[in-house]
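Coordinate-derived values only; no laboratory data. All of these numbers come straight from a predicted model, not from anything done at the bench. Cβ atoms are built from the backbone, for glycine too; each structure is taken alone.
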Structure I
Amino acid sequence: MIIYGATDTGRQHPSNEDSIFPAGYWPSPHEVSDEAAASLGYLVAVADGVSAASLAQQASQKVVTTLVERYYSGNDLVSSDVALVAATAAANSAAYDITEDQEAEDVAATTLVAAVIKDNVVRVVHAGDSRAYLVTPQQVVSLTTDHSVVQELVEEGSISPAEADTHPESGVLTRALGVENEVQLDLSPPIPLEEADCLVLCSDGLYTLVSEREISDAVRGQSPAKAAHRLIDLANRRGGYDNISVVIATRQHQPTWRQRLFGR
């Protein structure tokens with residue numbers, strides 16, 4: 001596997017309220033050991049702190065940190081989907097506790113999309129409007145459905161998908177982590193990851209400015225690192241209105257340190 005994550009503040013925000021895992025190439029051994037990855041799978045995640053909440057940055061960081069710690073503290077006797085949901089529930093409670101501990105008037109709210117790749121099979125869990133895509137040589141498949149007001153309006157037939165982008169309630173979520181002590185999560189069925197496929201996780205700062213076709217064009221035939229930075233650059237050239245985050249995973253061989261350093 002080659003896994004690479006990148007995040008950028010964008011052009012309009014003073015700070016970055018997104019958190020990702022991994023940041024850069026797949027973690028060094030002191031973060032997640034090769035043995036843990038081999039037995040439990042590869043965990044990837046994107047969390048987008050809800051900007052309306054004053055604790056957005058803390059929420060996204062806490063959720064990602066707790067998710068990784070809880071997932072890799074488990075054992076391989078538990079299935080990856082059960083472990084992923086349990087770790088996500090723990091991450092939600094950790095974000096909720098921030099609000100409780102600080103007695104804040106606001107909530108520590110964040111979206112989350114996370115996936116585990118084990119034995120070349122992907123399981124995705126999410127709450128909010130951060131997304132996961134499977135890019136194959138033939139197509140782009142959305143693996144998540146936004147938990148948002150406009151998505152519900154689209155499903156009801158009240159507005160078209162094209163109208164959703166400019167709707168006054170665009171960006172208003174119906175689910176997020178940290179709002180309550182328990183959160184309803186969507187878990188995908190098992191999804192095979194073929195040799196030429198790429199898994200892409202991203203925040204709305206990317207997909208609102210970059211189309212699915214452009215995402216697929218960027219990742220096909222490119223290293224995850226080059227593709228991630230190409231996508232972020234494209235979003236920034238189009239205004240960079242929000243924080244921009246993307247994590248890309250593909251079934252290729254891990255690059256050597258020379259390849260990481262010199263890009264070849």
Structure II
Amino acid sequence: MNQAARTGETLVVGGTGKTGRRVMERLERAGVAARSASRRSEPLFSWDDSTTWPDVLRGVDRLYAVYPGLGADEEQEVVSEFIRVAAAAGVRRFVLLNIWPSDSAVGSALRESGMEWTTVTPSWFNQNFSDDYIQKFREEIRSGVMATSYGDSAFAFIDAGDIADVAVAALLDDGHVGEEYYLNGPRALTFAQAAKEIGKALGRRIEYTELTVPQYAERMVTLGLDKEVAATMAESADLVEEPSGDVERVLGRAPKDFTEYAREAAAAGVWG
């Protein structure tokens with residue numbers, strides 16, 4: 001049974017972010033009453049101030065939220081408490097864009113909440129290369145040199161549009177309640193291969209440089225990351241990610257390939 005006809009609003013927490021704004025666009029096209037919550041919305045929403053939560057949650061039936069941060073203990077506590085407050089406020093369905101690896105404490109809070117819930121955990125976003133991002137890949141591509149410490153690790157990069165499509169399906173349709181989806185793309189690429197694909201789309205060479213883990217961690221600290229988070233992000237697990245197939249299972253189509261994404265981003269002029 002499709003749930004779009006139910007009364008009550010749909011709330012998108014983080015409605016100006018990579019996935020949130022795309023979720024808003026899709027809900028609006030579907031004719032679903034939806035509003036966005038952020039530090040700039042009215043009423044204001046802040047993860048750091050729980051006194052802002054009740055007003056934002058009033059009258060909400062379905063909710064999409066993006067996990068704030070990278071899984072620090074204090075973030076787990078905040079998200080778990082928000083889930084409890086949402087349930088107490090009468091939210092019926094909660095779709096969470098989770099972090100990888102999935103936060104078990106938050107998962108427990110969802111399961112114990114009494115709400116209908118779905119978690120959507122993505123691989124690396126395609127848009128991390130073209131949007132504003134802490135690792136500054138967009139700026140590196142513009143300069144012609146991209147660097148990481150990820151070596152032969154290969155990731156099945158996922159498009160934010162595909163994530164939004166799955167999130168909207170989970171918000172509106174009953175068939176995804178209690179599911180924990182891992183969303184990734186149709187094939188795995190190393191960062192060196194991704195740089196080559198972007199270079200092809202641009203018609204110019206994008207050089208890839210391999211850094212040591214300490215070098216890359218130090219580089220990310222200079223970009224503003226906490227030392228512990230930077231050290232974790234710089235680690236290379238020699239992972240070769242297999243496509244999960246969850247996008248196909250939910251949407252009945254393949255996820256966007258990285259080549260198509262790179263061509264579209266290049267045509268839009270994001271890399272100059």
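Compare relative contact order in percent (Cα under 8 Å, 6 or more apart) across structures I, II and report the one with the greatest value.
Between I, II, the highest calculated value is found for I.
Looking at structures I, II, which one was mean count of other Cβ atoms within 10 Å over residues 183-190 calculated from, given that it came out as 13.9?
Attributed to the structure labelled I.
Out of I, II, which structure matches 14.4 when mean count of other Cβ atoms within 10 Å over residues 31-38 is calculated?
Structure I accounts for this read-out.
Of structures I, II, which gives 1.10 when Rg/Rh (Cα atoms, Kirkwood Rh), for residues 135-222 alone is computed from the coordinates?
Computing Rg/Rh (Cα atoms, Kirkwood Rh), for residues 135-222 alone on every structure in I, II gives 1.10 only for II.
For the read-out Rg and Dmax of the Cα atoms in Å, for residues 47-126 alone, a value of 12.1, 36 was computed from one structure; give its label from I, II.
Considering all the candidates, the number was obtained from II.
Which structure, out of I, II, was Cα Rg over 2.2 N^0.38 Å calculated from, if the result is 1.02?
Matching structure: II.
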